[in-house]
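Below: a set of structures, written as C-alpha cells.
Readers should treat all values here as calculations from the given coordinates under stated rules, not as data from a laboratory. Note that the coordinates shown come from a computational prediction; the quantities given were computed from them, not determined experimentally. Cβ atoms are built from the backbone, for glycine too; each structure is taken alone.
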Structure I
Amino acid sequence: MRNPWLDIPDDDYVGHMSSPTVNQRPMLSRIMGEALESVRPRTMLVLGCSTGNGLEHVNPEITSLVTVIDLNPAYLLRLIEQFPNPGFALDVRCADLANVVVEPQAFDLVHAALVLEYLEWPLLLPRVASTLKPGGVLSIVLQLPSASSPSVTPTVFVRLQSLESLFHFVDPDALVEAARGEGLRLSNRSTEPLAAGKAFEVLRFVKRAV
C-alpha cells in the first residue's frame, strides 16, 4: 500500500504545521535547538527530517556532519533549497525508515520528532540505537493523547487527514523500558504543552559506553 506521506505536498505539510490551530513548527525547532546546544555533536542524524525545520540551529563550528532521512523526496528537495551552503556536510537520504539501514556507531546525536507514531517503533529502535556512538544521545519527541483534540488536527490542508490511518500513539513509559533494553539510559524527560490541548513528551537517552 502506498504510504500517505508521499501524497502530501511540502507546502501542505508546512502550512498545516504552521497553522494557528497546530503551530508546532516553532516548538519542534526549539526542541532540536536545545538538543544541539546540550549535546554539541560532531555528527548528527535526523530521522523523518521533513523540510529541515530546526536545522537552522546547527552550529558548523561544532557539528561537521548532518545526515537527514525522509521518505518524501519533495521534502528533501525543499530542505536542500533552504540550506544551499550550510557550512557543514549535509548528507541527504531518501529512504523508508521502516527498513533503512544506517552505518553503526556513527552519530553523537540522533533526533526523531513525531516519527515513531507512524511506524513500528519497536522494530526501529534497535537499529537507531546501533547508529549511536557510545555516550551518544537519542532525542525523541512524542505526541501525547489529548481529550480535546484528534491525533491529526483538522486544518484547511485536508490531505493531512490521510495520516490518521498511519498514526498510533507511543506510550512513553513503554519506550523508556524498551530503550533500556537497547543500552539507552533516560537522561531527560519533559512535557511541552501545545495549542488545542495537545502536548509533546520530550525524551533524551544516552547510550551506555562500552
Structure II
Amino acid sequence: MFTAGGDPVRQGLVASLNQPGGNLTGMFFLTGAIESKRFGLLRELVPNTAIIGVLLNPSSPAAGLQLQDIPDAARAIGQKIVILEASNERDVDAAFATLVQRQIGALLVASDPFFSNRRNQILALASRYSVPAIYYLREFAAAGGLISYGANLADAFRQVGIYAGRILKGEKPADLPVMQPTKFELVINLKTAKALGLIIPDRLLALADEVIE
C-alpha cells in the first residue's frame, strides 16, 4: 500500500489507476491536480498580487512532476509565479528572504512531507513578513495559517484502512484500483486574515468547510 501526492502512474508505481498491476495499490492525493484551485483561491484573496511565490522541495521524489504540474496550473489561470526552493531549515529562511526582497505578494506552499515537518517555522515566517499563504493541509490553517485547501486526511486514511483490510483478507493489490480522495476541505483562518489586513470575500466564506475565528 502507498500514499502518493504525485501521479503514481507517472512515478512508475503502477501501470494505471484502474488496473495497478504488480503488488502495489494505494491512495493518490491529487495534489498536482488541484494546484490550479489553490492558485485561484489565493488570487481571490489577494487579487492585486502580480506574482505568487511557490515554496517547493527540490529533494522530494515528487519535485520533478511538481515542476511540471505547478507551472502548468499557474499558466491555466494566467498567474505569474516564482519558484522558491527549500529542502532544509536554512533554505526555508532563505526562501522567505528572497520572497520579501523580490516583493512577491503571496505564497503557495507545495505539498511535501518536509513542509509539514517545518510547519511551525513556515507559519512563523509567513506571520513575521505578513505574507498571505495557502497550504495543502488543514493543520496549517488550524495552527495559524491563512487558508488551506486539500484532501480530508481522516477520510482518505479511512479508505486506505479499508483497502488494507481487504488485502489482508486475500484480495490482490493488482485488482484494487488506486483510490482518490472523495472529500476535500477549504479552511480559512479569520484571525490570521485580520492580522494581515485582508477581508475574506463572502463567496469564500460560504464555500469554506471550516472557518477558524
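What to note about this one:
- Taking relative contact order in percent (Cα under 8 Å, 6 or more apart) as the criterion, the top-ranked structure out of I, II is II, with the highest value.
- When distance in nm of label points 7 Å out along Cα→Cβ at positions 19 and 83 is calculated for each of structures I, II, structure II gives the greatest result.
- Top of I, II by mean count of other Cβ atoms within 10 Å over residues 35-42, largest first: II
- The maximum of Cα Rg over 2.2 N^0.38 Å, for residues 91-146 alone over structures I, II, that is, the highest value, falls on I.
- For 1, 7, 15, 18, 19, 15, 10, 7, 4, 2, 1, 0 (P(r) over Cα pairs in 5 Å bins from 0, in percent, calculated) the corresponding structure among I, II: II
- Label whose coordinates, when helix-only ellipticity at 222 nm (-39500 (n - 2.57) for each DSSP H run of 4 or more, over all residues; to 500) is calculated, return -8000 (choices I, II): I
- Of the structures I, II, the one that 0.15 was derived from, the read-out being FRET efficiency 1/(1 + (r/R0)^6) of positions 115 and 171 (r between Cβ atoms, R0 = 25 Å, to 0.05): II
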